[in-house]
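Visitor: Listed next: structures, encoded as structure tokens.
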Structure P
Amino acid sequence: MDWNSLSNIEVLQVIGSRLKEHRISKKYTQQQLADRAGVSIFTVAQIEKGNSISLSMLTALIRALRLLDNFEMLVPKKEISPVALLKQQQKEVKRVRQRKG
């Protein structure tokens, strides 16, 4: 799927639909998921409809569905090359020397 071609509303709809599929595959009712996540059933219904909810509530739902490890793919850690790391360290050493000196 080309996520970048979707509007924000469409992205929310796809996320909601996928969360619903995961909820159903785990045989949870909306109420059971809400209880496990510590949110209201209204929140579960809202996200499943593709409506906006807070990031903290989304995180709670994803945690309750045991999908939190997927956040690593959502926002991967930026890897820094060894050369860039060395340059960064050299700049820091230079700043420290300038402050002292």
Structure Q
Amino acid sequence: MDFEKPIKDVFNLIRGCDPQPGAFTTMKGKKVRFYDARIGAPMVERPPGEIVSIEKDGIQVAAKGGALKVGKLKLEKGEKVGPVEFAQTVGLKVGNRFGN
């Protein structure tokens, strides 16, 4: 998944791959699949792929033209989990970037 693309393109990719196979990116060298995405904040002054916030109802990720809120995530060999559980499992923090 390329967060440099317009937010609507990234959103439609995630939506089109949900529930299977799940659109994916990487984090810390591991494949992460996104599910239950919504378009969040309209303008975000962060680099594409950067985590803007981690909340109970979603992780907000910066994209070109705004932020996406992702409700469920899944590591390569794991189960779909909520954003807070995922962040705790992976050691994810605001400011980390997907796609590296």
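Visitor: So mean count of other Cβ atoms within 10 Å over residues 66-73, computed for just one structure, reads 22.4; which one of P, Q is that? Spell out each step's value before the answer.
Guide: Working: P: 10.4; Q: 22.4.
Source structure: Q.
Visitor: Can you tell which of P, Q yields -5000 when helix-only ellipticity at 222 nm (-39500 (n - 2.57) for each DSSP H run of 4 or more, over all residues; to 500) is derived from it?
Guide: Details: P: -20000; Q: -5000.
So the calculation was done on Q.
Visitor: Comparing Cα Rg over 2.2 N^0.38 Å across P, Q, which is largest? Show your work: numbers first, answer last.
Guide: Numbers: P: 1.64; Q: 0.93.
When Cα Rg over 2.2 N^0.38 Å is calculated for P, Q, structure P comes out on top.
Visitor: Also: Which one of P, Q has mean count of other Cβ atoms within 10 Å over residues 58-65, as calculated from the coordinates, equal to 19.0? Provide the component values of the computation, followed by the final result.
Guide: Values: P: 19.0; Q: 22.9.
Checking each candidate, the match is P.
Visitor: The value 24 for relative contact order in percent (Cα under 8 Å, 6 or more apart) was derived from one model only; which of P, Q is it? Numbers along the way, then the final one.
Guide: Numbers: P: 24; Q: 29.
Derived from the structure labelled P.
No lab work stands behind these numbers, since they all come straight from the coordinates. None of the values given here were measured: they were computed from a predicted structure. Cβ atoms are built from the backbone, for glycine too; each structure is taken alone.
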